[in-house]
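What follows is a set of structures for review.
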Structure P
Amino acid sequence: MVVEIINYLVLIICVLIGVAFVTLLERKILGYIQIRKGPNKVGFMGIMQPFSDAVKLFAKEQMIPTMSNFLVYYMCPVFSLFISLVVWSVLPYEINLMSFNLSILFFLCCLSMGVYSTMIAGWSSNCKYSLLGSLRAVAQTISYEVSLALILLSFVMLIGGFNLNLFNNYQMDFWFMIIAFPLSMVWFSSCLAETNRTPFDFAEGESELVSGFNTEYGAGGFALIFMAEYASILFMSVLFVIFFLGSSPFSMLFYFKSVIISFIFVWVRGTLPRLRYDKLMYLAWKSYLPLSINYLIFFLGFKMFCFVLIYN
């Protein structure tokens, strides 16, 4: 038990350091996309910038809005970061960590819980911009979770289990991305929507909602929300690699692929404009949902065909 706790604490520290450098990577990439340098003063080529920002944010005075629901307002960022870090335990590390057979179900549960922190953060701030941002986030997250769940169900049908280890076993010779390329693209853009990233960043629409659900947060509260968002981005990148690019966490190639997917998250932000809200919902219900259901039926039929072929 003690070894498991120590392993998990080491994992959390590694994730938080990863989050720090993902923020630096994003600012550098966006800088070069916009033909400027990005952070380059703190440390060698700005490498210490994330730690400088963390010290600045946590050292600032915490402002509490007078009309806010204080306890809920204060706890939401903590809960948000907690959910983003707990979900990392589902990855197949094979080193005395919480390795369990229902890891896909646990991931879906954590994904569903994440929306509550956003929703309640917006409500407890007692600010119209925050409330509008949280309402948008709830509608958006619920819409795209349906597609994500159906895609996962397709793979559960294909590999015959809920354990993430099975993905590595089945992708020894070829990647699932080859047989399900449209599904991988749907998964990636649904991940963008789940993590409130451009072009689906309606929960944080600066042009009309100031900053969305986190308008009333500053200092440490904002830093925790920020860290939770980037931990989710990093996790979704790792999950994409496991589902579609078939690697084990014991391979260096696994981490290289994860960095490439994280880079694409940032690249999309620097390239695409925000969608119109009705287009967002149209995409979820009229495009992604039918495609996910068709692939689910295809994989089910494929599995039945293989079953009949083997036993006859």
Structure Q
Amino acid sequence: MQQTQQIQSIQQTQIQYLIGVDGGGTGTRIVLTDSNGIELARGSAGPSGLMHGATAAWQAILAAIEQAFTTSGIVAPDFQQMAIGCGLAGVNNKLWAAEFVAANPGFGLLIAETDAGTTLLGAHQGKPGAIIALGTGSVGEVMMADGSRREVGGWGFPSSDEASGAWMGLRAMNHVQHVLDGRASTDNFAIAIVDFCGGNKDAVFAWLGGATQTKFAQLAPLVIQYASSNPKARSILLEAGMEVEKMANALDPSGTMPVALCGGLAEAIWNYLPEKLLQRVTKPIGDSAVGALILVKNQLMKL
């Protein structure tokens, strides 16, 4: 778990708006509230995970904030009058986190936390429990009754991020390669992926030449779509379910804590979880952006 913050030389009373950010490798979601925490609007933009760089992260976050203020009909004040909490993929990398904080465009208060950390806060509203977040990447985190926290997974794609969208996409592409080589029989699932990449073997090669974690994750919807009719697609989701169970057991060996399944792929994978795990998992109370708000509210109370 990594957390870093930056506080401008201001007084808490000057903060007019609070912003919670959920920044992943595929997209950014923000929630805008007034100084009392009353939600005013939400916004979204492209990816702000730090693997894309601090500049790209800030561009996406600022675009989502602009959208939220436009939706609310409120004229945005100076950044110094806003406090922002950011739950971002990649904050565990200290260099990336430092670069992001150093590039603060002027927010009165900035806190950067792992997206797992803010997901955990949002899912259980700051109370003890565990989360497993499944999106472009994946990670699990638990908060014990004494406030201590521990993370499982989250080492990064392609060596980790089990059960994530990128992990699914990588396995789907491996199946396509086997089909194109004649090592496996062709099927509608493989054909759909080839079509997605451009329609032929040369197009698949070209697609792979620019493949990133985000691009592999874009294949996950096809895995989910074909899982009900294609054995290979179904096997990918069943394997993902087993990986989720491993994470849950590592987070809470006692099997007594609530484990919230979070992220954009949580609902899709729910029916592919092992039966024993289904007896333990819950749905989150709030999302990562809400958790980021809890983070920034807690910090403001200390000022």
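From which structure (P, Q) was mean count of other Cβ atoms within 10 Å over residues 48-55 calculated, if the value obtained is 16.5?
Working: P: 16.5; Q: 21.8.
Considering all the candidates, the number was obtained from P.
For distance in nm of label points 7 Å out along Cα→Cβ at positions 64 and 136, which of the structures P, Q scores highest?
On the way: P: 2.9; Q: 1.1.
With respect to distance in nm of label points 7 Å out along Cα→Cβ at positions 64 and 136, the highest-scoring structure among P, Q is P.
With Rg/Rh (Cα atoms, Kirkwood Rh) coming out at 0.98, pick the structure among P, Q it was computed from. Please report the intermediate quantities before stating the final value.
Numbers: P: 0.98; Q: 1.01.
Label of the source structure: P.
If you work out mean count of other Cβ atoms within 10 Å over residues 80-87 for P, Q, which one comes out largest? It would help to have the intermediate numbers written out before the result.
Values: P: 21.4; Q: 26.1.
Sorting by mean count of other Cβ atoms within 10 Å over residues 80-87 in descending order puts Q first.
In terms of distance in nm of label points 7 Å out along Cα→Cβ at positions 160 and 272, which of structures P, Q is highest?
On the way: P: 3.7; Q: 2.2.
For this comparison of distance in nm of label points 7 Å out along Cα→Cβ at positions 160 and 272, the top structure is P.
Looking at structures P, Q, which one was distance in nm of label points 7 Å out along Cα→Cβ at positions 24 and 240 calculated from, given that it came out as 2.2? Write out the running numbers ahead of the final one.
Values: P: 2.2; Q: 1.0.
For distance in nm of label points 7 Å out along Cα→Cβ at positions 24 and 240, the value 2.2 is produced by structure P.
Work out FRET efficiency 1/(1 + (r/R0)^6) of positions 40 and 112 (r between Cβ atoms, R0 = 25 Å, to 0.05) for each of structures P, Q, then name the structure with the largest result.
On the way: P: 0.05; Q: 0.65.
Across P, Q, FRET efficiency 1/(1 + (r/R0)^6) of positions 40 and 112 (r between Cβ atoms, R0 = 25 Å, to 0.05) peaks for Q.
Starting from the value 0.70: which structure in P, Q was FRET efficiency 1/(1 + (r/R0)^6) of positions 216 and 288 (r between Cβ atoms, R0 = 25 Å, to 0.05) calculated from?
Numbers: P: 0.15; Q: 0.70.
Of the options listed, only Q reproduces it.
Out of P, Q, choose the structure whose coordinates give helix-only ellipticity at 222 nm (-39500 (n - 2.57) for each DSSP H run of 4 or more, over all residues; to 500) equal to -13000 when calculated.
Values: P: -23000; Q: -13000.
Here the read-out was taken from Q.
Every read-out reported here was derived from the displayed coordinates using simple, explicitly stated rules and does not represent laboratory data. Please read these numbers as outputs of a predicted model, since none were measured by experiment. Cβ atoms are built from the backbone, for glycine too; each structure is taken alone.
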